[in-house]
1. To which of P, Q does the computed value -13000 (helix-only ellipticity at 222 nm (-39500 (n - 2.57) for each DSSP H run of 4 or more, over all residues; to 500)) belong?
2. Identify which of structures P, Q gives the largest calculated value of distance in nm of label points 7 Å out along Cα→Cβ at positions 147 and 195.
3. State the single structure among P, Q that was used to calculate volume of the Cα convex hull per residue in Å³, giving 163.
Structure P
Amino acid sequence: MKAVVCVPGGCELADVPDPRPAAGQVVVEVEACGLCGSDVHAIASGRARDGQILGHEFAGRITGLGAGVTGWRAGQAVAVNPLGSCGRCRPCRRGLPFRCSEVPNIGVSAPGAYAEYVAVPQGQLVALPDELPVEMGAHAEPLAVALAAVDLAGVGPGDAVLVYGAGPIGLSAIMGLRLAGVGLVVAAGRSPGRRAAAGAAGADVVIDTREISIADHARRSGRRFAAVLECSGAAGAVTEALAVLEPGGTCVEVALTPEAAAVPLLDLVGGGLRLAGACAFPASAYRAAVDHIASGRVPVGQLVSERVSLAATPDALARLRTPGELVRVLTRPGQRDAAQPTVHTAS
């Protein structure tokens, strides 16, 4: 089969062996997979392993069943939770399946979905309704990340929340906050395309951090926030976020960043603030994300800027290092032509 594999300095299209389902696994033909910022950064920084196949935001159809698989059939449309869990180890019992050492994570420690086919444990499948375009299932993973972060923030009606960073995770966070009934959502970002998308996703106020800092916005508006969902990974963002929280507020760091942040401990303690990390999600959040998408409660499909073939995926991953007008890009392994841009509007 064809797959995008990591090589020194980047990634490239290659021929690799077709996956075979082990006992308890199925093979999924990938319909669509989101190009995630974590993959973009892993490739750009050289952290990706040579030969590794990335891609963890995906959906497709079952084409093969391994021994012992029950309740699933060939041709069935599924979204795939990339996070495995043994259910027994301490991280799994504490709701942190991504730290499980027994079951690999698809697209991280197991071959991912920048490929025509991928082998998947049956316990990580979520069925998609027949009437839902299969591509829509590729949006479940970033929405699940956002739902887990919103839950950790503990916000609801009457609260004002800042989403710092308007990439796919930040945009999903805006949708998650709307599902939680939050009173006011402010989005902050640099990319023009992604700021426009923030309004379409449900943000009440969108600020350009190239022109105004979140501290200046807080001063001018007289508003502090019950929570900040920090989805940018920008240098100094955590320190900035803590400074605009109201007493008792929570900063949830969602972006994967190597920064050693400066934390004002006097303000943290004196203001009763909380700082928490939200990496990934429990299986319940993934199932909830699929349900929200299937019911049409979140406008995830509006975020797609481009759909590209596998052959065009390495170039798209490189372009996403400086996204500009790009919001969300999907690779569609069955697509044989060049990139097909979708005009994004904020309406």
Structure Q
Amino acid sequence: MLKRRITLKDVAAQAGVTYQTVSKVINGHTHVLPATEARIRAASLALGYKPNHSARSLRAQRSRMIGYSWVPTRPEQVNHILDLFLTSMVEEAEAASYHLLPFPFDQDVSAYRELIDSGRVDAFVLSSVNYGDLRARFLQEQAYPFVAFGRSEAGQDFPYVDIDGADGLRQATEHLLGLGHQRIAALAWPVGSRVGDDRLSGYLVTVTAAGLPARPDLIARGEGTFQFGLEATARWLDLPLNQRPTALVALNDSLAIGALHALQRQGLRPGTDLAVVGFDDTPTAQYLWPPLSSVRQPIRAAGQLCVGILVALLEGRAPADAQVVLKPELIVRSSSSRRVT
């Protein structure tokens, strides 16, 4: 059986420091207390750590390429948020004389290992970050530069830019409460989605803080598609009038648009018979009838910050902030502007 290669993370655990500190000490890029450096050197020697000189040599050649993986959009769908994010990253990278190398998303690390070993990229931007993200762990162990668009669970310390989805759902739910709604439903994503759980938590906390029960029968979990939004809303509309929701929040605009169609198919009026708020504020939201209230993400700023942090790390500069959480903004339109009477 092949012996497992000792990594920077192993040395860091032995020495009681972060893997970034180990990397910088071994590569001579930082000054630490003599006692700390002595612990790192002793741990490295005790474990038999050997730096990967070939990988370091490849990095020194600088491809000026940034790898980015994304979840491909289905042919029948359009992902405006991805378009905005990619455009902002490309512009920011080109301004710093870097380029983006996109490749299809995969939680398996083999593509990342190949790109590192071949020297084709200098760093990565990770998207679709979830709990226990294997890619983040792998890149940390390799001490390879990356920035994540999104956070993982607490305890994973790496550079990231994220949007406060919980705050977005808080704004949406407080808006509906302020209009007098008491039965507010939520169209949510499946259990286990880090982004989905974050957004839904904003709804749950806000409803509970208002003294209302968080009713499981008013939370529908499924894929974030038009069809699921339509079907789940239709089931709620079949409830007796005194039991069905008077408003709902959706974790994306596709779900919310499905809800609008469910209402219209039953001859009901969105915004009057059921208030609807989406999330993403896609470009079409303002042109629907009625226009859709939605939580707008600062997606261009997120893309610019991801690349800005990464370029600073690559150029040996400390970024102003390596962990940034941006606030979204609720845009109120006719789908949720009517007060309950």
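Only the coordinates and a few stated rules stand behind these numbers; no lab work does. This is a predicted model, so every value here is computed, not measured. Cβ atoms are built from the backbone, for glycine too; each structure is taken alone.
1. Only structure Q yields this read-out.
2. P
3. Attributed to the structure labelled Q.
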